[in-house]
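For reference, the structures are reproduced in the following blocks.
Each reported figure results from applying straightforward, stated rules to the coordinates on display, with no laboratory input. Remember, predicted model here, so these are calculated numbers, not experimental data. Cβ atoms are built from the backbone, for glycine too; each structure is taken alone.
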Structure 1
Amino acid sequence: MKNRVIVIGAGGAGLVAALNAHENGAEVTVITKEYPTRSQTCMAQGGINAVLSCDEGDSVEMHIQNTLKSAKGLAEQSAVRYMCEEAPKAVAWLDSIGVTFSRTPESKIAQRKLGGAYAARACYAQDYTGLKILHTLYDRVLAAQIEILNERYLLELLTQLEESGKKYICGVSLLNKRSGEVEIYEASSVIIATGGYSRLYHNFSTNSVSSTGDGIAAALRAGARVSDMEFVQFHPTALKNSSILISESARGAGGHLLNSKHKRFVDELAPRDKVSKAIYDEIAKGEDIYLDIRHLGAEFIEKELPQEVKLTKLYEDINPVHDLIPIKPAAHYTMGGIEVDMNSSTCINGLFAAGECANHKVHGANRLGGNSLLELVVFGRQAGESAVKYAKSFSKRVDISGQKEFFEKEIVEIKKQINESNFYENHAYLGELFYKHVGIKRDKDALEETLKVLQEMRKALPKMGVSDKTKEYNTNLIEFLEFKNMLLLGEAVLLSAISRDESRGAHFRVDAPISNEKYRAHTVIDIDGEISYEN
């Protein structure tokens, strides 16, 4: 087991971490509940930020300042500086492994301007940037013959106590979705890279149905801390009827936002929180909102925004070359996550985290467009390196006997639960409540009401049994476990949002519309729901 690194999650952060750990000499296993190419990374369409040249007036310092400004005082400057300074190396590395970036006539990597940026620094591959990065990473992992275990659902992280009383990681328990069997794997170190928790908002999210925060919930139960859970970014342009994401690249290319009167009402390239609030206010007035890219011309749209054309045709039955695109804001990215330090390490020895599930404190109260892909590369590489360094020195005693039987009994007990209440209906109702009361604009009374509803759901879980009692491919069971995780994280979101009695970035309280220096700190919460504010 010594020198074995397990990576939970096979999106961009997980695959970057796996490649780095492998290159540093570890035995690596990647575990994912779906398949790597279905990761949420593929939905990051706009680009990855990096200052590749200062010829156009841009600089790393400007990238740092844009990020800090968007974060509204909650980003750690040292972490932001590290990420922005590493950005050119990250893009160069992606280029070297074969990511097919769009090119200028001079064969340089093409870049465009995204919201909140002083200059065009987002490196892109048409409007498929995340998809092409993800597929290239997957190809590299396959070429390196790194073991990938697909269709494994994370049940819990396994820990033991050192003599000092501090926990250390020793393995993971999984449910094999195909066979229905519980599997136990030992590890010297574990990297969590399982993405965010935007599916709390159910159908009001741009994320895939897999973004249920499983890794964050497991880390919280194991004894890790989470922070800034109240900060949820709403993307301004999701398709009105399906919440499918329309990339910021459409606005970066010159797209306009129009109301029912066909009037522009906001700077389309302002930070996402400002644009989403402006759209929310227009909708509250009874306006329909549209994204207009018709003036960009058919040739440009077909060449640079092909995915947006396909998505609008498929989900709205319109052609954006000729028609307005009906849009609404939707939950898109969760700034909060597992508390990590400057080495991507949690407070549990041997447990690391990277990507959207982790809080490296580079996004603060509002993520800058183009920084999510950057974060997963920079900190994915860091997590891989840190996990290997820890694993090579790992010499602790591990005893996981009886773990398989323990979790098998838990699964049996869940299947025995009575089915008086449909958890699917509860999830849909909770999603509506979250979008309405824990969305773009919030107030304390509505937050507290939503918390009461959620806590009642948690109490009623034993009466929300699964109807499918079979063993193999029991998606009903998996979805119940996901719902259970979302209730845990939803409570953390609500407790944090209620406690933060101010407005800051993506967190806007109509009953406390001004930022308060008292809350210029990170909201930290543990499994007992205890909240503290830490700088």
Structure 2
Amino acid sequence: MADWWKKAVVYQIYPRSFKDSNGDGFGDLNGVIEKLDYLRNLGIDALWLSPVYQSPQKDNGYDISDYRKIDPRFGTNEDMYRLLEEAHLRGIKIVMDLVVNHTSDQHFWFQESRKSKENPYRDYYFWRDPKPDGSEPNNWGSHFSGSAWTFDQRTGQYYLHYFAREQPDLNWENEKVRREVYDLMRFWMDKGVDGWRMDVIGGISKFTDFPDYKETGGQKYVIGKYHANGPRLHEFIQEMNREVLSKYDCMTVGEANGSNIEDAKKYTDPRRHELNMVFSFDHMDVDRQKGTPAGGWALKPFDLIELKKILSDWQRELAENAWNTLYFENHDQGRVISRYGNDTTYRVECAKAFATILHGLKGTPYVYQGEEIGMVNCDYDLKDYDDLAIHNAFHELVVENKILTKDEFMNAVRRVGRDNARTPMQWNDGMNAGFTGGTPWLKVNPRYKEINVSQALNDPNSIFYYYKELIRLRHTHDVFTEGSYELLLPDDSHIFAYIRRCESESLLIVANISECEEHFEDQTEEWKLLLSNYKDSPLSPGNMTLRPYEAAIYHHIL
């Protein structure tokens, strides 16, 4: 089975926000089918669909009540089968989201589990007695604020949930649970699904003695080392590979929450027979303060030197027997040009510069919907945000504990809130940006008049065509896939430059991530310009002045 995913570029679709085909304000599978030719034009190789399974939608589909049924909001199972067929006809593979750290509390398994302590499904989840004072079994926190435990009156016990209380965690210690998961994976792969993005896969193995966190930092509920990388994690994934993944020519990428580089090597070393690659998070936290009671809502200025170090460490450490994922945006991250760059004066140049940095690296690039046209963060009133995590955090940090002021919290939301990436896709400058003929489930970003697909397709210098060329280059030149990595100017706070080399060719990637002019020079090889985001970039980098957010790729044939 070929490692096709190494040459691939993956496009992530957040289906509820991509394209609505029936006017109910909610994106759907037929809307995705309608836009397949647009995606083929971009040149991507695979689509990763965020969850489209039946769900109460408490966490936008990441709370699944039936893994084998498509939620009626998105369409029918037949629509999903048609999407698979139509995508494959265009040479596009389909990667689905595997959400098996938890289910919805509406899932049949949990409905049965909570009925009694003797129910056959009781052990599908984690149930524990209260402490003698009636409080939670331990001080573990939920990623969505508050405790990771909810008390259930019916049986007098607490159940565990790393996320919303409507998302109880599955007990992977139970072999029956694992068999259920493997069966549902086979169900979809036998229908033609080409791979899996595995949601919070790093959390499926629990520390089943459930120890309290000793260091709390003044917090009542703590999120830390016990929330990921449990003692049987890699045993479970190896079993999944042996039972299911090894039987298919598929792509796998895990959301490796709580993982460092050494953990990533365990996941992705092909000799261990686990996953192809994992999503890491270090590089998406360079504008966050660490170790504060405000958690991920405590921000600091973007630090390019820190970003370069993190990306470079991952490039070097995973160079031999592992594989990187390359991303700046997804459904859980704010838009990169709004977080780390300039989304106004230099929006186009900035978007192209970050794309240049990312697509020049070794690994599999992921493009999140709207990234290819330079979509930006939204700026809404609190009531206009939909995300459960935002509203829970506001209640905990602002209302209840007064850790942040409302202004401080809203500034953080405008930078890193998840709804920044979830606003509807901007197709044109018409009503609701062409996303829907009805009322959209989430407000359309008001900048859709200037930022939309129609405008991008009609402008030969648009961000869209720059992404298209980056994708073409990755498909054409083996150095992108195979080349070594060497960081230049590690301590420069404005310039991100590096060299990729393989036996037959080499690349120099250089980008000025600032609003100032910066001098750059490299005469190590006879470089020739391959691609740049300014029309008149110098043909060689012998002695160049980089304009604000100017980026270029230079090429040398050995």
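Given structures 1, 2, which gives the highest value for volume of the Cα convex hull per residue in Å³, for residues 342-461 alone?
1
The maximum of mean count of other Cβ atoms within 10 Å over residues 262-269 over structures 1, 2, that is, the highest value, falls on 2. Of the structures labelled 1, 2, one was used to calculate percent of Cα pairs over 35 Å apart, giving 32. Name it. It must be structure 1, since only it matches.
With FRET efficiency 1/(1 + (r/R0)^6) of positions 14 and 134 (r between Cβ atoms, R0 = 30 Å, to 0.05) coming out at 0.15, pick the structure among 1, 2 it was computed from. That value comes from structure 2.
Determine which structure produced the value 21 for relative contact order in percent (Cα under 8 Å, 6 or more apart), calculated from the coordinates; the candidates are 1, 2. Of the structures listed, the value fits 1.
Ranked by volume of the Cα convex hull per residue in Å³, for residues 70-333 alone, structures 1, 2 are topped by 1, which has the highest value.
For the read-out FRET efficiency 1/(1 + (r/R0)^6) of positions 422 and 470 (r between Cβ atoms, R0 = 30 Å, to 0.05), a value of 0.95 was computed from one structure; give its label from 1, 2. It must be structure 1, since only it matches. Work out FRET efficiency 1/(1 + (r/R0)^6) of positions 174 and 478 (r between Cβ atoms, R0 = 41 Å, to 0.05) for each of structures 1, 2, then name the structure with the largest result. When FRET efficiency 1/(1 + (r/R0)^6) of positions 174 and 478 (r between Cβ atoms, R0 = 41 Å, to 0.05) is calculated for 1, 2, structure 1 comes out on top. A value of 21.5 was derived for mean count of other Cβ atoms within 10 Å over residues 414-421; which structure in 1, 2 was it taken from? Derived from the structure labelled 2. Tell me which of 1, 2 gives 17.2 when you compute mean count of other Cβ atoms within 10 Å over residues 230-237. Answer for the origin of the read-out: 2.
Taking helix-only ellipticity at 222 nm (-39500 (n - 2.57) for each DSSP H run of 4 or more, over all residues; to 500) from the coordinates of each of 1, 2, which one would give -7000? Of the options listed, only 2 reproduces it.
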